[in-house]
Structure formats: structure tokens, C-alpha cells
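What follows is calculated from the coordinates using simple rules that are stated; it is not laboratory data. Fair warning: this is a prediction, and the values are worked out from it, not measured in the lab. Cβ atoms are built from the backbone, for glycine too; each structure is taken alone.
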Structure 1
Amino acid sequence: MKLLRDNTMGYRILLLFVIAIGGWIFNRWIFKMKRRRRRNYYRNVYLKSDAWKRKRYVVLKRDNWKCAYCGARATQVHHKKYARRNIGKEPIKWLVSICKPCHDSLHD
């Protein structure tokens, strides 16, 4: 009788462990799906919007069209930080003018 009780306890612990691992995997999957959706919206919608074009122009003009890293002519804008929620609500101070070679080296 004691052996049966010990064996049942082992199964319960194993079941709890499997449920915990399954929950962790499910949460990671949800996180990745949300991240992918945000990234797609950011790349395919926001960066093509008039709001982004205006913000980009303001940053380039503020930095006098010069790369903040090497001083060359800036053609792009780099996010030093991203808004966790509300894509597009990042303040101007989080953005910096940058040339393409420096931008590529930052993202490698």
C-alpha cells in the first residue's frame, strides 16, 4: 500500500513538472508571436507613415544632417531606445541621425 502511495506522489510531481514546462513553452510562443506582430507592424506600416517621415526629418535637421558617430552625411535615423508600447510614441531624444555604414555596424 505504501509503495502505491509513493508511486502516485511521483506521478503527481511529474505531472506538475510537465504542466509547468508546457506553460513556459506556451508563454514563450505567445511572446514570440506578439514580438513578430509588433516588428511586422513597425517595419511595414509605421516606417512608411507620414508621422515617421516627419519625425525622421526633424531628427536629421536637429543633428544638421551629420552622423552622430563619425560626422559624415547622415541619411538614416537610429533608435537608441524603442517604446515598449505604442509604437511611434518614442520621444525625439531617443533618435539620432546616422550614416548607413555606422547604422549597419551598429546592427551587426
Structure 2
Amino acid sequence: MSGTLEHVLIALAVQILCARLTGSWWLGAALATAFFLGREFTQAEYRAIENFYGGSRAHAPWAAGFELRAWNLKSLLDWLAPALTTGALASWHAPRSPARAAI
């Protein structure tokens, strides 16, 4: 699970940097989430090619990375944990409307 924790810390660093540079906490959350989702999707695609298509990209369909059998709990957590953490932080920093602040 240390990989997941590292992903969360990197995502938070990206989010904080983006917030400092642009003032948008949501931009940082989106960038970090997109990076880790793309990374895990690529790894799932390579796992599918290696395990189910004889190690040959030519034999794999274009959507090999979308195959559920290529995903595991660790790969899901490696992008979901940063996404949920940065999303929660962005929500916490989101400006509140006067009506919403009263709730």
C-alpha cells in the first residue's frame, strides 16, 4: 500500500502547486487524477497484453486497457485514492455561496 500513499502525496503536491500558481484547487485535482488514471490505464493495458494476448500488442484489441480482468485492487486504489483525496481537498477549499455557508 505504500505505492498508494506515495500517489496520494504526489497528487496533493501537484494540487497545492496548481492552487498556488492558478488559484484553482480543482485544476490541481483534475491534473493529478488525469495523470494517475492514465498511468494505471496504461499499466492495465500492458497487463492485458501480457496475460491474455500472448505478449503481442498486434493481437490485442484497441480497448485492452478497459478490460476488467486486467485491473486489480491495487491499480484501482492507485488512482482512486489520489482522486478522492484531491477532490475532497478541492471541495473543502471551494468558495461558499452565502446561502450555502449558512447550512
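So the values come out like this:
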{"item": "Read-out mean count of other Cβ atoms within 10 Å over residues 15-22, computed value 15.4, structure in 1, 2", "result": "2"}
{"item": "Of the structures 1, 2, the one that -24500 was derived from, the read-out being helix-only ellipticity at 222 nm (-39500 (n - 2.57) for each DSSP H run of 4 or more, over all residues; to 500)", "result": "2"}
{"item": "Which of 1, 2 leads on relative contact order in percent (Cα under 8 Å, 6 or more apart), largest value", "result": "2"}
{"item": "Computed 4.1 for mean projected area of the Cα convex hull in nm², for residues 31-78 alone - originating structure among 1, 2", "result": "1"}
{"item": "Source structure (of 1, 2) for FRET efficiency 1/(1 + (r/R0)^6) of positions 55 and 95 (r between Cβ atoms, R0 = 41 Å, to 0.05), computed value 0.20", "result": "2"}
{"item": "Which of 1, 2 leads on percent of Cα pairs over 17 Å apart, largest value", "result": "1"}
{"item": "Of the structures 1, 2, the one that 15.2 was derived from, the read-out being mean count of other Cβ atoms within 10 Å over residues 47-54", "result": "2"}
